[in-house]
Structure formats: C-alpha cells, structure tokens
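What follows is a group of structures, each given as structure tokens.
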Structure P
Amino acid sequence: MTDDVELQGTTSEADDTELDALRQAAEAGDPDAMLELGLKLRAEGQFEEAEQWLRGAADAGDERALFPLGALRFAAGDTDEAERLFTSAAEAGDVDGMYNLGVLMHLRRDLGDAKRWYARAAEAGDVRGASGLARVAEERNDVEEAARWYREAAEAGVADAMFDLGRLLERVGELEEAEQWFARARAAGHRVDRD
C-alpha cells in the first residue's frame, strides 16, 4: 500500500551538498525546500527526519506533502493518521491519496468507501483505481463488473490486471480468452502460476 520506497546506498558528495542546501532553506522556513528535503530523505530511508520535513511542509500549507506523509504514517502502523492525511490529500485532488485511501478502506473491509475512493482515482485517470474497483466487485461476486474494471486496467498495460482478468475468465469458463490474457500477462513480465 505504501508507495514504493527505494532504499539507496551512500550519497555522493554532490548529493550531500544538495541536501545541505535544501536543509538550510528548509530550516529558514521554505516549504518547497521542506517538501523536497523530506522526499529525498524518504528515498534514502531516513524516515524520521523525512517525516519531520514533510510535516513542516504540510503544516505550512503545502498539500503535496500530505500523501507522502500519510504513506510514512501508514508504514509506521498509524493507520488513523494515514487515513486523515490520505483524505486531506484526496480532497485536494491528489490521485495517490485517492487510491491509497481506497486501499486503506479495503484493508478495513469497508468496501463501500473503498469503491468510492477507487472510483475517484479511476475517474482521475489512475488505472490502479480500476484494478481496485475490480477487486471490490469480485469480492462482491459481481463478475461482470469485475471483468469490466480488470479489462480497463489490463488494456492500459497493467500486468496484474491482465493476470486477474485471465483468472476471472478461467473461473467462469471463458478459457480461450483467459489464455489470451495469461499470455499477455506473461509477455508483460507477470509470473503466471495458476496452481
């Protein structure tokens, strides 16, 4: 659910100089520098300091800090704070906030709210929202709606959706089309293991 946090090794001297400059600007109260420093520190795995700067940017009114701050809170196990931050981000138009709020609601088994937030993400052009809508529909045993949403995401190139559409079609006896989607999923790099 949290966005992929790529942990990187040591930073170069140029990176250290850039971080020092960002840190000085952030300490002087520049919200843009706070945001950028927080994002860079998060990418380096320095989550506590990243959270400090992202929170500073959010407190200064920078809505771009809400989603990454929420992702850090979610990763720390604070789902209530993550929900508050994802909601604020989503209401500000952040598609990642919309999608991840859908994921959080889905994890809580609140399928109605999950569907609502996935739909908002999908309407904003995020194919992950379509995949989320498909999963909710499948859990509600609405095969037709699940297939429609999986198909939308699969046709947009989402390998997981290609596989899931194949699995769903296989389950309802549409074996030829299922095999076509499994082949596309394989070609897109998805491991197709149906055992």
Structure Q
Amino acid sequence: MINVLFMGGTFDPVHRGHLAMAHQAYQTLRPDLLLFVPAARNPLKEQQPLATTMQRLEMLQIALQQTGFEIDDWEMHQEGVSYTWQTVNHLRERFGERARLGMLIGEELLEQLPDWSHWPELERELEFVILPRKSAGRPSNYPRCWRQLDAPQVDISATQIRDTIAAGASAAGLLPPAVWDYIQQQLLYRRVD
C-alpha cells in the first residue's frame, strides 16, 4: 500500500512557507510520495490567479527541483473550478483504492472544510495533516481523521507576496531564489497603472 500526502493550492506564487510545510510534513510522516497539486481555479476564492497556469506550473517546477517532491498537474488540465473530491478520485485512479491518502493543509482552512464540495466523502477518504499558523484562530471543527504536526509556524502568504511586489518592494526573502528570479524575468505581480 502506497502512502501519498498531497498539498493543493493555486501556488500564485509558490513560496518558502509552502516548502517549509512540505518539508516538515515529509520529515515527520515519511510518506512514500509528497505531491503538490496546483489548482486551475479555487472555488473558495473570488480572485483567480494572477499568473497564468503555465507560469504557476513553471514556478512549482523551479521550486521543487532537488526536493524529491512531485507535481500532479491533473487539476490544471480540467475545465472550470477545481474541487478536492475530484482530485481524490483522480488520485484513487492513479494509485489504487488501497492507497492511503493524506492532505496537507494550514490550520486557517479548518473552518472552511465543512463548506467544501462533497465534504462527507472527503472526511471519509482523507487523513488531514494540519500545520499550525499564527494567523489562524482556534478552529472549532476538526475533521474526523486528522493529525496536527508539531512544526514551526511560518506565516507567509501568496497575497502578502503579490502585494509586496505590486508596491514595488522586494519579496526575495519570502521565495526560493530561482522563483524570485522567474517572477522578475516574467514581470509578474507588478502594478499596472
């Protein structure tokens, strides 16, 4: 039986916080495979990604070089909104019914989980691996099957990075150096007047 841990998101852009979460989860849980699953469109976010699908995928590829982590870009090839239950079905097809699936999430998402499409199915199918966040309040509802990692809290958000760049400041310390170089080369997230 294969043990697969995945982290979904728009990764607009992927940043040091994402990588720190993934490394901590990998070191603690030792899954057979840790996947980053970039979403085409997040149903719970009004603002859609500023970077194109290809740019977000390229930033992930750059960031994950030499990490041993992989990308499953299945969601990016689907039409419309990306739902986690569809991704879980895809992962079941890919790895088999006996695969043990876990989803890595930040603590700030706990309050949203009951609003996710097909939530009862997700709660049955997944173990949720929860990483603490300073910015998150103490949530009241945890999924049935969950594990909280004892991990250093990294409070970096993609919104913070985009806002910093749009204001004309450097976000170099919040990103892997090669991703920062890519963002500068592509002129991403700059304010257009």
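Since every read-out is calculated from the coordinates, none of them should be taken as a lab result. No experiment lies behind these values; they were computed from the predicted model shown. Cβ atoms are built from the backbone, for glycine too; each structure is taken alone.
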Q.
Quick check on the output: -23000 is helix-only ellipticity at 222 nm (-39500 (n - 2.57) for each DSSP H run of 4 or more, over all residues; to 500), derived from one of P, Q. Which one produced it?
A. P
Q. Distance in nm of label points 7 Å out along Cα→Cβ at positions 38 and 110 computed as 3.1: which structure among P, Q?
A. Q
Q: Out of P, Q, choose the structure whose coordinates give distance in nm of label points 7 Å out along Cα→Cβ at positions 150 and 182 equal to 3.5 when calculated.
A: Q
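Out of P, Q, choose the structure whose coordinates give distance in nm of label points 7 Å out along Cα→Cβ at positions 46 and 118 equal to 2.8 when calculated.
Q
Work out the source of 10 here, i.e. which of P, Q gives that when relative contact order in percent (Cα under 8 Å, 6 or more apart) is computed.
Details: P: 10; Q: 25.
The structure behind it is P.
Quick one: FRET efficiency 1/(1 + (r/R0)^6) of positions 22 and 158 (r between Cβ atoms, R0 = 25 Å, to 0.05) came out at 0.15 when computed from one of P, Q, so which one is it? All intermediate terms of the calculation are to be shown ahead of the outcome.
Numbers: P: 0.15; Q: 0.95.
It traces back to P.
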Q. Which structure, out of P, Q, was distance in nm of label points 7 Å out along Cα→Cβ at positions 54 and 102 derived from, given a value of 3.6?
A. Q
**Q.** At a computed 19.7, 64 (Rg and Dmax of the Cα atoms in Å), which of P, Q
**A.** P
